[in-house]
Structure I
Amino acid sequence: MTRLDEVPTIDIAPFLDGSQEGKARVATQVRQACEEVGFFLISGHGVPQALIKKVRDVANGFFDLPLEEKLKSQGDSNVVASSGFEVMGKTALAKSLDKATPPDYREAYKIGVIDIPVDDPYYNSAKGKKFFPPVVWPKRPGAFRHVCEEYHRTMDRLAAQIMRIFACALDLDDDYFADKMDKAVNRLNILRYLPQTVPPLDGQLRAGEHTDYGTLTILLAEDKPGGLQVRMRNGTWVDVHPSEETFVINIGDMMMHWTNDHWISNLHRVANPPAEHAGVPRLSIVFFQKPNYDAVIRCLDKTTEPKYAPITAGDHWYSKNVKHHTPIEAD
């Protein structure tokens, strides 16, 4: 197998069309990308460009509001999985790797699971509420909730299709992961990497180096200066340049655990722009898929000694997530 030295683009339409030859071809391409890079871009995903434009428009509309208006939509800072507006200074992703860095140079709007049955104790028990807190919605822009819910549900469906590709790439039944994702703790984070009118602190990036924690991430990104960088096997950092028609996909720590480290949950970061582009903001819309909180992640590989003990997805996620939050002192 040729070692990849860049983040590849894979057309997943042949898999979605359902032919055996097409499914096998896509699964082989995805397997190589997950083994060598942990990242790939997808085309042929079927997500309407009109929806992509709408979600970008409402996201920019929210972030363009005055700060005092955005602060009305803050979530509960004491809840790790809270939704709502997050001011710059709250998160330092490199802390998840035990690296001391300043907070990431960004602000965010976080949206948890949106379709929660009111009478289901899986969601509404004391344990469930840790993973499914109420979603906080802003009053402005008026279309924000409707558009974000539509986009969230669309990403739910796309993530389920990608997990079918993953199953095929791992020589499992296509639906192997389905019952582990039917009450998934999925999350939509809308990020604005702010204009750097104040120079970053020493060691401060738009997003510090980190790995993601779940099974997979679907990123809608802009190809602007100060963008996503992925660390390759040889230790070099490469820029990722998504087109308007592609999403960036990467696997997270849970998927690496599931595959006994055969697939890579790779380090990545968001670089600062060069000085001549410091005033240009950048929008990223990130969908994180995480399994049901009680799903057990157990190494699938039967040929080598497991590197990890079985663990529930909820315990795995909490062990990672609590590290990168930075307390903010009151004014």
Structure II
Amino acid sequence: MSLTPVTDRQASNKAFRVLRKRLSEGCRRCTRVIGWQGGNYEDVVFWNPREGFWHTLTVQSEGKRFWCSYGTQDPNSVKMLSITVECNPPVQGVDRRCAGAFLTDGRKTYLAHSGKIAGGRKGIGKSAFVDWHPHGNWQVVQCPDGVETEMIVIGRVDGKNLPTQMAQFVREVKSFKEATSTGKMQKDSVSAKPTFSPEFTGRKRGYRVTADIESDCNHGLVVNALAEHLEKEAFGKVGNDRARDAYVLSNGGKLRFLFEAKTDLSTSSIYQGIGQLVFHNTITPATKRFLVLPGAPNAKTRAVLAAIGICVLTYRLDGARAVFENLKEVLS
């Protein structure tokens, strides 16, 4: 079933209560001044020391939308906090002025963002953010008036990994704003000095919803953990770009490893991974190509992958942490 906005006031209020409870778990509560361009106000904020972000979730005084602000500053270190991003779902109906939304697939409820990033500076906006972060979990949303749009699905409102997924989204917006303000927007080509931009979530734009959306939300967890492991083991310079989930360059600047991560073992996901690895290896040949999967595929699939020179790197999720079972063995 496709994703649709939650438009009923009672259902929206329930989703908001669940979201607030989930994000507040393990947080430290304090009162701080929250500032933005042109104003400020005092409110209760919740600081998540494990994930490194704060939030404040309330209902706007007019009662038309939920006021949900997020940032990365430690409230213990500063008295005035700056908002990194807002994700404000409407209380009822569809309001395209709100960047946030609660979505449902008929069974579960998700928190999503339109990609419309405010900031008051040149170069900050939805189209620029879409170009900056095509690896986000962009999903097609069917609105009641028949209009289709794409939104980033951050995570399930009651999902155990939602705090991590939200933290990654907030950091992604922060890095986007910093890049636009300094003029250091990421390039498409593979550089001799690659950079790795952490992901918060998963599928590339344009893919249809063919698998569990919740599993797609874990894509960023997997890719970020992979980058951390690669850097820790010093296999080379780690980077990613608008086309590749992750790659490693040798000390000489040549593409050594190329990675494409999937969050399920469906035939369509494996076909997509093969296509991406083959296509991008043709443009910039790598010594080794890796399909990163949540478990081993069947024997027939493994034989096909081996025949076309694609290695399988498996992982499992331990809470919000991706654990790679055979990283050293496969890469060595």
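When relative contact order in percent (Cα under 8 Å, 6 or more apart) is computed for each of I, II, the one that comes out at 22 is I.
Where does the value 0.45 come from, among I, II, when FRET efficiency 1/(1 + (r/R0)^6) of positions 283 and 315 (r between Cβ atoms, R0 = 25 Å, to 0.05) is the thing being computed? Considering all the candidates, the number was obtained from II. Which structure, out of I, II, was FRET efficiency 1/(1 + (r/R0)^6) of positions 139 and 267 (r between Cβ atoms, R0 = 41 Å, to 0.05) calculated from, if the result is 0.60? Answer by label: I.
With mean count of other Cβ atoms within 10 Å over residues 27-34 computed over the structures I, II, the top value is the one for I, the highest of the group.
Taking distance in nm of label points 7 Å out along Cα→Cβ at positions 35 and 235 as the criterion, the top structure among I, II is II, with the largest value.
Given a value of 5, 25, 33, 23, 10, 2, 0 for P(r) over Cα pairs in 10 Å bins from 0, in percent, point me to the structure among I, II it was derived from. Source structure: II.
A short reminder: the numbers here are calculations on the coordinates, not readings from a lab. As the structure is a prediction and not an experimental result, all values here were calculated from the model. Cβ atoms are built from the backbone, for glycine too; each structure is taken alone.
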